[in-house]
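**Student:** Given below, in the form of structure tokens, are the structures.
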Structure I
Amino acid sequence: MLTILAILMFLVAVVFSMLGQGGGVLYTPIQVWAGIDFHIAATTSLFLIMIMSLSASIVFRKANKIDWPLVLVLESSTSIGGFAGGLWSSRFSGETLSVLFALLVVVAAYFMIRTFDVDRACEKRHQSPFSWHRRLGEEAYCVNLAIALPVSFAAGLASGMVGVGGGILKVPMMVLLFGIPMDIAVGSSAMMVGVTALGGFAGHVTNGHWDWRTSLVLAVAVFVGGQIGSRVSLGLDKKRLKKGFGWFLLAVAALMFARLWLGH
């Protein structure tokens, strides 16, 4: 069973690293379907997200696709939310967390599938004391920290509870709410999901939810997959891949709801 899990995690890492995702949206349910307790699965998932984040970030850093100041500022809020989510997760049953997980995926899928026109410029009518002008390479954009910080905390809280790094929320959040270009959002998200996962991981470990032996074996497969997927990502059409990924997330949510329904 461990060999099968390693193969599946490798494939997940290849696909999800292409979009700056941690892969927790599948790491967790794959383990649950294999009979692993949800809390243990969520903790292992968060550990694997950290490994995948490290692997993909090595590639995106070399391609200059990570906005490091942005990562540090947003993660100061998201990681706190992630820790709180992981710590509070023990207050909820595995079934409740599974429902929350599936709903989270549906919301993320909706925003990935829909096409929105986003204004990246900091126009005078949109400026506030919290507007942060950013530039990376030839791209310029503006982030409203009054919105970004609380939204990042909420994303971290939800992510930590259900054992995901938050990439399924962070990429849509950065692109749609903050006007960050897709390729920079993907690269920055790849780094951010690992930091968020660390907060959630710490909260879960505090509650004793970790099978470290299984985690270390699966981590090798995930690291290799992250290297391959992130390298492929640099040459892909992100908008088309983003929409296809959204439909894929809907399929995952449907499977989660089907499993819950059949379990009754």
Structure II
Amino acid sequence: MKAKKIAILESRLGKQLTELVASRGGVPFHAPALAELPDLDPAQIAALVRSLAERPAKLAIFQTGVGTRALFAATDTLGLTQQFLRILEKTKVAARGPKPTGALRSRGVRIDYSAADPYTTKEVLESIRAVPLEKALVVVQRYGVANVELDRALEARGAQVVEIPTYRWSLPQDTRPLEDLVGALERGELHAAVFTNAEQVRNLFLVAERLGHGASLRSALNKTLVASIGPVASAALRGFDVKVGVESSPPKLGALMSALESALS
């Protein structure tokens, strides 16, 4: 990457990503764009488990590893894990990708349907296409925001959808790094910007618009190499009329760094 300045908006794995950039000769500009806040109500989880014991769901969809682990941590605290596992034995289980798959397998949960790479909502829906859902109860482990596309598609097939909130995404409490990033992009000081989540795009533009710089941010990004982890982040960028220069395939950090390094060279 030869001393190229690269914006990193990742929060949870931000340290690892900045180290990856630095190890390849780049100069990381770290501006975390997301805060993950707990959004799990133990009383709600307890009520859900009891209700599922009375009326089992036809299908349970797990979307993230973090959320799946948080859900089981809650059932552990409530003393309901064994009951929840027995419920899942009677339920068809779908996993969105490797991370929820790993979290489920660590608990001995059978997985009936697995979304294909690149693990977007489209692949989730394709994996469960043959499951009859008319008047069926479907439980969806929510990630940082409600997956409206998934919920509407399930409801269109006649399902009753119950979401389990586990965490939610928010702006970081300190937005100064994002404000500094907007300024650096506008001044043309960065060679690339790396987006690993669609919500990072929305939050960056939210901060820019609060500063009255939404249009100038768009212009600046379109003069910068924009790297996206995959189709969902790319769709969010294009929604703000930002051109995607690099999209990782598969949607993993290692592949993204390799693609970015190749593009910068």
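**Student:** One of I, II was used to compute relative contact order in percent (Cα under 8 Å, 6 or more apart), and the answer was 21. Which one was it?
**Tutor:** II
**Student:** Quick check: 23.6 is what I get for mean count of other Cβ atoms within 10 Å over residues 170-177, calculated from one of I, II. Which structure matches?
**Tutor:** I
**Student:** Shifting gears a bit: Work out the source of 3, 10, 14, 18, 15, 10, 9, 9, 7, 4, 1, 0 here, i.e. which of I, II gives that when P(r) over Cα pairs in 5 Å bins from 0, in percent, for residues 98-193 alone is computed.
**Tutor:** II
**Student:** 16.2 is what came out when mean count of other Cβ atoms within 10 Å over residues 154-161 was calculated for one structure; which of I, II is it?
**Tutor:** The read-out was computed on structure II.
**Student:** Upon calculation of percent of Cα pairs over 36 Å apart from the atomic coordinates, which of the structures I, II produces 9?
**Tutor:** Checking each candidate, the match is I.
**Student:** Ranked on mean count of other Cβ atoms within 10 Å over residues 202-209, which label among I, II comes first with the largest value?
**Tutor:** With respect to mean count of other Cβ atoms within 10 Å over residues 202-209, the highest-scoring structure among I, II is II.
**Student:** Identify the structure, out of I, II, from whose coordinates semi-axes √(5λ) of the Cα gyration tensor in Å, for residues 50-113 alone was calculated to give 28, 17, 12.
**Tutor:** Computed on structure I.
**Student:** Distance in nm of label points 7 Å out along Cα→Cβ at positions 58 and 90 computed as 3.5: which structure among I, II?
**Tutor:** Answer by label: I.
**Student:** Match the computed value -24500 of helix-only ellipticity at 222 nm (-39500 (n - 2.57) for each DSSP H run of 4 or more, over all residues; to 500) to one of the structures I, II, and report its label.
**Tutor:** Source structure for this number: I.
No lab work stands behind these numbers, since they all come straight from the coordinates. Note that this is a predicted model, so its numbers are computed, not measured. Cβ atoms are built from the backbone, for glycine too; each structure is taken alone.
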